[in-house]
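Student: These are the structures in question, set out in turn.
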Structure 1
Amino acid sequence: MIRLETDSLDVLLRTQPKLMVMFGTDWCGNCDILKPEFERVSELNREIPFMFINPDNSPKSRELTDLTNIPMVVAFKNGREIFSKYGNKTEIVQEVLNTLLG
C-alpha cells in the first residue's frame, strides 16, 4: 500500500490499468479499522497498485469518485471506476478486489 501524498490520482488512472484506492483519514476511527486489511490484501496482490488517499488533502482526487463516506474502497479499471463500497467491515476490501479481478 502506498500513501498518496500528492493530489494526483488522475495521473495514476491514466497510467495504471488496474488500481485499488482506499479513501480515509488519520482522524477516522473506522478508517483505522479497515486500513490494516487494505494493507494486508495489498501485500498479497502486489501486481495491482493499492493507494491510500486522504480526501481532506486531495480535493481533485476526491472528485474522481462519488465519495459518500469514509472509509471507502474503490476499484478502477482502465481509468474508470468499476465498483466502490464504504464501511469498516474488513470483507469490503476483498469484495472490491474480486470485482476488479473478475
Structure 2
Amino acid sequence: MYAFSIDVPQPVDMYEKVLTALREAGQDQPPERILHLAVPTDGGFRVTEVWESHEAVDLYGDEVMRPTIERIAGGDVVAGGPPPSQEFTLLGLQLRRDRVVP
C-alpha cells in the first residue's frame, strides 16, 4: 500500500470544482484508491489518500487529475507540478465495508 498527505494551497472551492468534474466524468472512484479524505486548512485544503500502489496513484495523477485540474484552474496551477507530499507507512487501516460517506 501507498499512503500520503498533500497540502494544496488553493481555495476549497477549487477542490469542490475538481471533485464535481471527476464525478461527472465517472472518474472520482478509481478502483485502486482505498481511502480519500479531504479537510480544509488555513492555507487551502489537505488531501490524504491510501492507494494499492505508488504506481496506481501516479498513473491516476498523470492521466486523470492533472488534466482535470488544468482544464478547471488553468495551466499555471499545474505548471510547477503538485505541491510536496508527505508519504507515510501504514501500520493499520480499518474501514467499515457497509458504510460509504459521499
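The numbers here are math on the coordinates, done by the rules we state, and not lab data. Every value quoted in this text rests on a predicted model; they were computed, and no experiment measured them. Cβ atoms are built from the backbone, for glycine too; each structure is taken alone.
Student: Out of 1, 2, which structure matches 13.6 when mean count of other Cβ atoms within 10 Å over residues 30-37 is calculated? Numbers along the way, then the final one.
Tutor: Numbers: 1: 17.2; 2: 13.6.
This value belongs to structure 2.
Student: Could you figure out which one of 1, 2 the value 1.3 for distance in nm of label points 7 Å out along Cα→Cβ at positions 38 and 86 was computed from?
Tutor: 1
Student: Let me ask another. One of 1, 2 was used to compute distance in nm of label points 7 Å out along Cα→Cβ at positions 6 and 70, and the result was 1.4. Which label is that?
Tutor: It was calculated from structure 2.
Student: Say we calculate volume of the Cα convex hull per residue in Å³ for every structure; which of 1, 2 gives the highest result?
Tutor: 2
Student: Distance in nm of label points 7 Å out along Cα→Cβ at positions 22 and 94 was computed and gave 1.5; which structure, 1, 2, did it come from?
Tutor: Attributed to the structure labelled 1.
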